[in-house]
Structure P
Amino acid sequence: MATKKAVELLKAGDIDGFNKWVKERRKKGKSAVDLDDKDLSGLKLRKVDLRDAHLNGANLRKCDLKGANLHAARLRQADLRGCDLSDADLGDADLRKAKLKKATLKHAKVEGARGLK
């Protein structure tokens, strides 16, 4: 159910609502949001809080993730081609085998990220 709620909020463009929902989940000690293999391509996700999220194999192609918090997110084999990740926090994220062709990483925090060359 949590995955369905997360996808609905993100696809509706309700980033504030999503961030509040995630904050409440954390307060209750709930696990990270599981968005493995979900199709979120083309969405405007500026400043979204996806800390510790499971996004392995997710389709995030051409997403606007400017200023997003992806700290320690699991992005193995995620499709990030054409994404704007400017000013995003990718610290300690797992990007092994992620597709990053034409992704913009200007001013992104990448310290500790795995899978970046």
Structure Q
Amino acid sequence: MKLPEFYILAVVLLAGYTPPFHFNIIAIVLAALIIMQIVLKKHIIGVLLSSLFILVNLFMLGALISELSEFSQFNSDALQMLWGGLAIWCLNMFAAGLILYKYLNMQSISDTRGGV
């Protein structure tokens, strides 16, 4: 069940890419952390990365609402922006929620077994 991690990795790389071939250094660092998480499967890093992604997506929701308020009239362009933005936002929140659930659940299972 690594699909959410790979999805978030793709989102981070696409968000940090600027044509013709330039990557934002923050995106590279986040991508390295996500790859490290896929390989090492540390509980705390998984919870922190998913929480960070949730916070970034809450900021994205605020930006979407702000952009929608700039439309003087709610027309088809505003509707397209609303549905497209909400679709991406919901998909991102679902992926982040899956990762958060996965690592919180793994943490509680290891706590009940007496391991760390």
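Where a number appears in this text, it was derived from the coordinates with a stated rule and is not lab data. If you're wondering where the values come from, they're calculated on a predicted model, not measured in any experiment.
Annotations for the structure displayed:
- Percent of Cα pairs over 17 Å apart - structure with the largest value, from P, Q: Q
- Each of structures P, Q was scored by relative contact order in percent (Cα under 8 Å, 6 or more apart); the highest score is held by Q.
- Volume of the Cα convex hull per residue in Å³, for residues 28-67 alone derived as 71 - corresponding label from P, Q: P
- Label whose coordinates, when helix-only ellipticity at 222 nm (-39500 (n - 2.57) for each DSSP H run of 4 or more, over all residues; to 500) is calculated, return -29000 (choices P, Q): Q
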